[in-house]
Structure P
């Protein structure tokens, strides 16, 4: 499905990003995995992709830093020659009620979750324009749609991701580039461990369960494939009905 395509996936060393790397590689894509800190986990993912006989490489990069992001993507283009798919999955939380939310808590989350998306899109924008093709998939959240107590910073960042997704989609649609967002609900990852063990939260989900990273990866695969060439500017919830 993605044979001979090159995919850049941020936050690819764990959770949803890890599953997207595997799903894309399984379907023939070469993988440039961007991670923030844990080199061992990143290399483990890269090694696990060898079974699919695709090219894969990990790049340590703080996507909140524009210059560092620019250098990283320049190296990716040297190593892979092109980029066909960008998945903005990297994200952090600093959950606190606004009363105790510090300016640093707010800025850190905005810098990674929102500015990081801008920084990476900025890198692939001219590549995709020249190719007149490309897929951008941004991971937002149901928190960006309906808000969540204790997540003013996170919700704001994910709502911003929806805004940039729609703007970029309109800018690049005539060039054959699709830009869409995925808005997961409670998915079983390290980031949501404290939430999914809460029976009250699970009961609030119409499907009565948390989602799995593999389910998000399947949706990302669809959006990265030619099957979704006429879909752009969309925000697709995968939340068991939580934000209906």
Structure Q
């Protein structure tokens, strides 16, 4: 799967801006360097279908990050509408019924349904607060470790026909090893070395995320807030290429042994 992904499309830039005008300027700043953009809840509420068509006219790919989680019929119908928009990726955040409804709503269109096993800003304490994770061995909670919860959520989504997973930090490697090439893995909260990870509790550098098995990297503030967005994005593209080259060299070396 990974070998089929053009290198330049592995970087997904999060268009985390509040207006259509700012989004257009952002895309213009990155013209010729970035070909894949994420539209999250904030921008989605500010733009219309015309903007998505503008991105398409630039030969860009689109990741609609809405983390859908509602009753089955609502999810099915909403995903069907998202499919009509021609977006490439769509996120959901629900149980097995949500995943099944999303896959049904997608139908035979090429849009990829990605589930979020655990928000990158959440940790064990957040799951303890809602009673899903035990704080002590004697607690009656369903799960006794964060890993157990993440793997259960990932298994459930993939079993219902989802195409991939949103994974950060150590879960990139864990989920890649669990699902192999069956799952697309998109890693959010990626930060170049030395940069603020903000609210993300699990973060990797671009190089480390690719080496761990991520197919795509989502980067927001390190590019949006850079003095030169173009230079920041190009630096990450270069790091992705370097990680892929290092991985290819390692595979060839291992293949030549024995």
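None of the figures in this text is laboratory data; all of them are computed from the coordinates on show. What you are looking at is a predicted structure, and each value in this text was computed from that prediction instead of being measured. Cβ atoms are built from the backbone, for glycine too; each structure is taken alone.
The greatest value of FRET efficiency 1/(1 + (r/R0)^6) of positions 16 and 200 (r between Cβ atoms, R0 = 25 Å, to 0.05) among structures P, Q is that of Q. A value of 22, 11, 5 for semi-axes √(5λ) of the Cα gyration tensor in Å, for residues 56-95 alone, calculated from one of P, Q, originates in structure Q. A value of 1.3 for distance in nm of label points 7 Å out along Cα→Cβ at positions 72 and 88, calculated from one of P, Q, originates in structure P.
Of structures P, Q, which gives 2.0 when distance in nm of label points 7 Å out along Cα→Cβ at positions 24 and 176 is computed from the coordinates? Value 2.0 for distance in nm of label points 7 Å out along Cα→Cβ at positions 24 and 176 corresponds to P out of P, Q.
Figure out for me which of the structures P, Q the number 0.60 belongs to, where FRET efficiency 1/(1 + (r/R0)^6) of positions 128 and 224 (r between Cβ atoms, R0 = 35 Å, to 0.05) was derived from the coordinates. Working shown, then result.
Values: P: 1.00; Q: 0.60.
Answer for the origin of the read-out: Q.
The maximum of volume of the Cα convex hull per residue in Å³ over structures P, Q, that is, the highest value, falls on Q.
For structures P, Q, which has the highest computed value of distance in nm of label points 7 Å out along Cα→Cβ at positions 8 and 160?
The maximum falls on structure Q.
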